[in-house]
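*Asks:* Structures incoming, each one as structure tokens.
Please treat every number below as a calculation from the coordinates, not as lab data. In this text the structure is predicted, and so the values were computed from the model without any measurement. Cβ atoms are built from the backbone, for glycine too; each structure is taken alone.
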Structure 1
Amino acid sequence: MKIIRGIHNIKEIISHSVVTIGNFDGIHLGHQKLFSCAHQISKKYNIPTIVILFEPQPLEFLRYNDAPMRITTFREKIKHISLYNIDKILCIKFNRSFQSLSPEDFIINILINKLHMKFIVIGDDFKFGVKRSGDINLLEKLRNQYQFQIVKIKALYKNNIKISSTNIRIALSKNNIKLASLLLGRLLSISGRVVHGYARGRTLGYPTANISLKKKSLFTHGVYAVKVHYFSNKICLGICNIGIKPSFMDCEKNRVLEVYLFDKNIDLYGKHIEVILYKKIRDEKIFTSKELLKNQIFQDILIVKNYFKIYKH
């Protein structure tokens, strides 16, 4: 899979292509259906698949302080898209210049003239461009003139709930990890590079690996039962806290994920890890002493080990 960063780097597309476009935040079951359909067309007609996504996501640019919080980072998107036999990802920088491009110009100048689009695979609620004026009607208007085909995928539902990034965010805001994972079609996770913390966990007897989260995060503050993937193929059970550690005077300005691995003492500093969240145990709260905090951590660990059915013989 090749990543093309920016429209100006489109050089090697000479054949027809099958294209799908979106934010693809979460890479949920609906997105996966689009990718699978594009791949099937690609195999049938022996043409490359191209996924177009935007960085930043349009609403992050247009409503900087009020944009929906992300489910997946750019790196996570690329990782998940790579599982669907996609040939190329075109990452378009969303800025003032691109914003001024009309939907019709985008279709003609980029999709047709640069990518030689023969098929476009879209969801039934597909909209893009200024005032979301780029839609199925515009594509229908242009398809005969420019000789491309539209493949429309109906919305998917689980438990009578539409699979969408919005509904995944709603589920997470209510701490419904099970529902969010169901709509995603995979276990919910956070990944990142381990950074140095203040070593407070070590002084309490519970050394942690820390991942710095952005100010905006979908996950509510609190303690979670988790599994951690590290060193590519290693897995360990553990417990994590997401929050600002309010029990300390110099509490974090930004959210931090700190994870304690059960029965493991591994130096993960600088390594990229994936933390899979299974269940929220409790909300983050303030403790007035280290002893109270230490006792609570001990109780939390018992709860998590019981959840994972880890029993000492």
Structure 2
Amino acid sequence: MDEVLVIGEALVDIVSAPGRPAVEHPGGSPANVALGLARLGVGTRLLTRIGDDARGAQIVQHLRSSGVELAEGSVTDSPTSTATAVLDAAGVATYDFALQWALPDDIGVIEARAVHTGSIAATLSPGGEDVLRLVEENAGRVVISYDPNARPALMGERAAALERIERIVRASDVVKVSDEDLEWLLPGADPLQVIEAWRASGPALVVLTRGGQGAVGVLASGLVEVTAPKIEVADTVGAGDALMAGLLHALDQAGLLTPDSIGELRTKPAADLAPMLTHAVRVAAYTCTQAGAQPPTRTQIEGWAQA
């Protein structure tokens, strides 16, 4: 099928900040990636778990209004999950979660050209075990992208989380990880050495994000670094997810997001990655200018980049 399948949690972010009343926004890292992809014009389907309740209906409307289709089995009788995001004075969020994660029993061969997963969905039981199985069983027949998006409060013991994460990294083609993720997973390690080791273990491309400092991507041919534009930050909710969507969109536009073409990425000169990574960073920066996880449409990001 000519679409990207995103597998992972969709939930409601309850965002609170000093001096402001709490506001609810649809969110969840994989759901945010699906939203970002669809807004950029990439056909996208989301396999998730939401309740047949008011918050679930809010998520469905939010996703479908931007073109995301829900996979069969995504709506359940359980309550829709929530994440309470508390913003500090700089707009940086910390999270507290109330969620359940599981997948339908009959998921097997994936019918899509590419699959993205990550965050809570790839680690939280019982669904995390199914995600790991699906990634490993379908590696090589679809393009697999992954963002660990570490949530220490939900991931248990660090060594076990790292072992799970690195298994998925080895089965993936494209990996995005933040410097904050690596600081928790591998305290004191050199992030550039880690992403090079991860790339050598299997993926064609590993990208390290560094917040307002931009991002670094590593291919077999070398490393490329891009800076982030200077912006006025509303908050950082969904910024990493937007960058992931922007990266996958850029790969898609370059004809590199199909099982037959992903191998080309392994032989690309590092310089060829620069415009794709620049696009991804701009998508993330735009999202930081908006309240909540609101990634841009293709028209919005093109106009914003020109301005």
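*Asks:* Of structures 1, 2, which gives 15.1, 40 when Rg and Dmax of the Cα atoms in Å, for residues 170-209 alone is computed from the coordinates? Walk me through the numbers before you get to the answer.
*Replies:* Working: 1: 15.1, 40; 2: 9.5, 26.
Traced to structure 1.
*Asks:* So Cα Rg over 2.2 N^0.38 Å, computed for just one structure, reads 0.91; which one of 1, 2 is that?
*Replies:* Clearly, the read-out refers to 2.
*Asks:* Can you tell which of 1, 2 yields 3.7 when distance in nm of label points 7 Å out along Cα→Cβ at positions 66 and 282 is derived from it?
*Replies:* This figure was derived from 1.
*Asks:* To continue, here is another question. Please state which of the structures 1, 2 yields -7500 when helix-only ellipticity at 222 nm (-39500 (n - 2.57) for each DSSP H run of 4 or more, over all residues; to 500) is computed from it.
*Replies:* Clearly, the read-out refers to 1.
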